[in-house]
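Quick note: the coordinates plus some simple rules give every number you see, no bench work behind them. If you're wondering where the values come from, they're calculated on a predicted model, not measured in any experiment. Cβ atoms are built from the backbone, for glycine too; each structure is taken alone.
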Structure I
Amino acid sequence: MESTRTHSFLVASRRGIARLSAIGAVLALALIAIPASASAAPPNANNPECDTGVPATDSNGSATRYTCTYPISVDGYAVKQRYLINVPHPGVTADATITHMDTDVVDEDRAQVPISQLMLHHIVFLNTNHADATCNGQGIRGFDGLQTVGNYAPERFFGAGEERLKMTMPEGYGYAGGADSLWPMVYMVMNHRKFTDHAWIQYSYVVSDQTDLKPVRPYWLDEANCSADPIFNIPGTGGPKSTDSRTFDYTAPVAGRIVAGAGHVHGGARKLTITEPDCNNRRVAESIPTWGYTDHPFYNVRPILHEPGPINMTAFGSETGIPVAAGDDIRLNTLYDNSAPHVRVMGIFQLYVYEGDDGLGADDVATSCDPVPPDVVNTNRPDGRDGPVPFTIPLTGLDSNGDAITIQGPPGKLAKIDSGATIDVQSRRFSRNNVILKKGGKLTWKFIDSGEDELHNVTLANGPVGIGSPNLDAGRTFTKTFDRPGTYQIFCALHPVQMTERVVVKAKMKSPKGKKHKNRHKTKKSKR
């Protein structure tokens, strides 16, 4: 089994949330809402299914666990990102609260699919009945980077990645999912084999039999908040042992107590911390990555479609809760290694906050900077490496049999190109895929194709500086100035094997080769 860790994501779609109703209770799409099923049959290729629930226990006592599956298929050597308007959630009523949730990719026998076949890069569950705490009023940028229609943002309440989050609430707390709410589900899955693969996304959750649990509200802190693809790029130009540090501040609208939380990062991360600037920038929480040893599956999957992330992130919990007063700033600090490029990375911290008024919630937070309670417990780190693992992503292409192989560049000779030139991205190829450019030169990529499966991007596999463009289509462009000499091996992160490019940046460009002409002009001697 693969190691586990905790994290959360915002993943939504402009097309998936563009037609939100005025109150955000209904998502209307050109998709059919998926009804819940009471069947306990194994996964079915045509319909998602949920079992009828089995007895379980949690920290509060008796409970019921529900398990649902949803079929997926992913093209060979491809990355698939999709949204669903609604997935079933039986057993969740107005009074019932969720105390645990987990997810995975399984086969028809509900056995875990190894990442050497399919890797669940991330998955997110949202709740349309609740407005997102940190993004509502701003709207959401979809997978294509465009702003959604309207400014309502559904609540991001659970997410997982390749490390497999297992959300567990402290005793006495739970998340109210709501029987009448829609649960959009968004996922990104990578196929490491050349043939189309089929599997099922499985998600399970525990509904407590207790009706008096304190309801938590999810707070999503994100370095690139309010985006379906909340990525940023670490340039990697800081030198040995250097750190790239970024912050995201959110002002708490009401008082409350943080009872649980954990973070999500990608390859190259050092850690995430939560601090309070208004309280002498004290640290109140952290989420620390653990990296696998060299024989861990994360580092041995071929072909390599992205930089491997950590195998675990620590989480924390507190039954008392960390106090936060209304108006206090909560700061997310995202720290990455900056000695090498790390592209399309994330820095996300999901907090769960109790805002009740029963003597252990909002009314019990007297002033700013109340002491952090002594019962904060951090999960143990598994066996592994402490620091980020140096990792070079090779460029991958296809041989004559359609198998993935490591390449230095796409087929064809390198050709000089002028600064300001445009490269068309169309029919899943770069129009000029082997180019030489002078230092300081600019290139513009124009993304011509349109359609859900024809989003593309420009992403560095390896090279001097990190590059990661938004997902683009429909004639939009991305421009990059190359200030550092070297070879940039580039691919589309959504089609990493089919779409590759090489840009060689020279400090000086040689003049065209030609014959050397002697000066044949003779000076005539003047007659005397």
Structure II
Amino acid sequence: MPSVTPPSTATMIPGNENQALGIGRFAIEFLGTSGEGNGRPSRAVLDRTLLFFTDSVLCGLSALALGTNAPTTLRDEALDYGREGGVPPFGSRATVAPEKAILANCSAVREWDSNGTNFGYRPELGHTAGEFGHNDFYAVAIAAAQLAGRSGEDALLAMVLHDEIRGRLAEVFSLKSYKIDHVVHGAIASAAVYGAMLGATAEEIESAIGMTVAHFIPWRAIRAGKELSDSKGASAAISTEAAIISMQRAMRGFQGPKDIFRNPEAIWRQFEPTNGDSPFDLMLSHEGDDFAVMGMHFKLGLYEHQSAGALQGLVDLLIAHPEIAENPGDIASIRVVAYEPAFGIIGDPAKRDPRNRQSADHSMVYIVARKLQKAVMAAGSLPKDNDGVWKALMLLPEDYSDEALFDEGTRSIMERIEFEHGGDEYDRRYPDGIPTSMVIRMNDGTEHDSSLVMYPSGHARNTSADLDSILATKFEHMGMLALEEPGPVIDRMNGLQSLDAEALGRIWDFQLKETGGFS
């Protein structure tokens, strides 16, 4: 039974009920038909979701323009599935099978590992499972709205719904604890959002969620090893493609497993056995300010989110002690102390010598060293304020090129970085924050200490950074990589709510650059 009484702005789906069916009903009621659903997020929620959406699109377009392998391959695949009455992939007027456009666009968005992140943390309800997740799935909302002939306002509402379902699942069940990839939560949300927008019944959505969980569970094997493959970045896209196909199949009458969250052979009760209930209660908001997206974090460049505390520590030290960048040869050591899972994921000794981009952006020593090397190259002209330094030293695709990966200055700094686990003192502070500290010791014995960083710039609980200003710089950088004139496309994304159905159908109609340069 639920441990708390849900407010009037939320719906509780307790573990002793059919939660798959409950998610289906919630999604249908949330979206309704145009203007008739009970989904009424506040202006602040809509604005934050829109910012995550624009961020994700610019990340995706730049990845395609630079010819990254997985997004390019999957976009080419999508274009082979031309379909009258389908939807377009990024940068195209051609309409293709919806699941293929979603596959391609989700993959592009995720490729740089630079868009939003959630940490699954809602302590007021005791929902602190701490599962990761990312804002990879907005292509589902766009495609579904296009197919349904609905507006940009409806598409934005569907994005809020998607983030709410996957974000709340992340709070109550830690997939990573059982070596299951976090994208399962997003795939479940994709089935629900796509089905609800296109008129599926709650029972059909239940079937699609059942099929997705029973047939298509990805293991974290895709994220293990010294050198990572395309599968790591495309995991969300591939799982969501399966969820969309499952939803389409259910709407044609195929019946998948029912009541999957209480199924004794499904992942939930297999990993967390119960006497028959689901292992968790699920509370979903439908009105006001308290939506999952409000706790999600922005990445201010290309870096694994677990490194954000270290990057903030470095920024703070560079502002306080500019001589660090002016005399890099005087640095004796850089000690970074952090929590689990940061220590285990980006502190993996196998990633101390990354040889490709996918491994470098999951290597703490590389991420920190590259940002410091950029400061060295800009020594003497670095801004003296937090926002200015983040803008000036923003890690961009060029910082993961072969030239950057094997830059002598960066490699020299990497050799002097020590990464330590901070133990319980740090672990208990996560996922409330990203507890990290950095001490830079100079050759003369002087030590510069960042002290404990909890809420770095971009974190949902950070109140000191000018987030809009820093993100505007990121959008400009990414847009210039992808488009001859990025301004109009950025304005189109920011103006999503003003698009009618016809304009939404053309939202991806623009010409991408094709500069290549990345594998």
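Of the structures labelled I, II, which one yields 22 when relative contact order in percent (Cα under 8 Å, 6 or more apart) is computed from its coordinates? Display every interim value, and only then the final one.
Values: I: 15; II: 22.
Derived from the structure labelled II.
So if we calculate mean count of other Cβ atoms within 10 Å over residues 330-337 for every structure here (I, II), which label has the highest result?
Numbers: I: 22.5; II: 19.1.
By mean count of other Cβ atoms within 10 Å over residues 330-337, the leading structure of I, II is I.
Among the shown structures I, II, from which was the value 2.7 of distance in nm of label points 7 Å out along Cα→Cβ at positions 218 and 394 calculated? Let's see the in-between values first.
Details: I: 3.8; II: 2.7.
Working through the options, I get structure II.
Given a value of 3.8 for distance in nm of label points 7 Å out along Cα→Cβ at positions 146 and 202, calculated from one of I, II, which structure does it belong to?
Working: I: 3.8; II: 3.1.
Of the options listed, only I reproduces it.
helix-only ellipticity at 222 nm (-39500 (n - 2.57) for each DSSP H run of 4 or more, over all residues; to 500) computed as -14000: which structure among I, II?
Values: I: 0; II: -14000.
Only one of I, II returns -14000 for helix-only ellipticity at 222 nm (-39500 (n - 2.57) for each DSSP H run of 4 or more, over all residues; to 500), namely II.
For Cα Rg over 2.2 N^0.38 Å, the calculated result is 1.09, so let me know which of I, II that is.
Label of the source structure: I.
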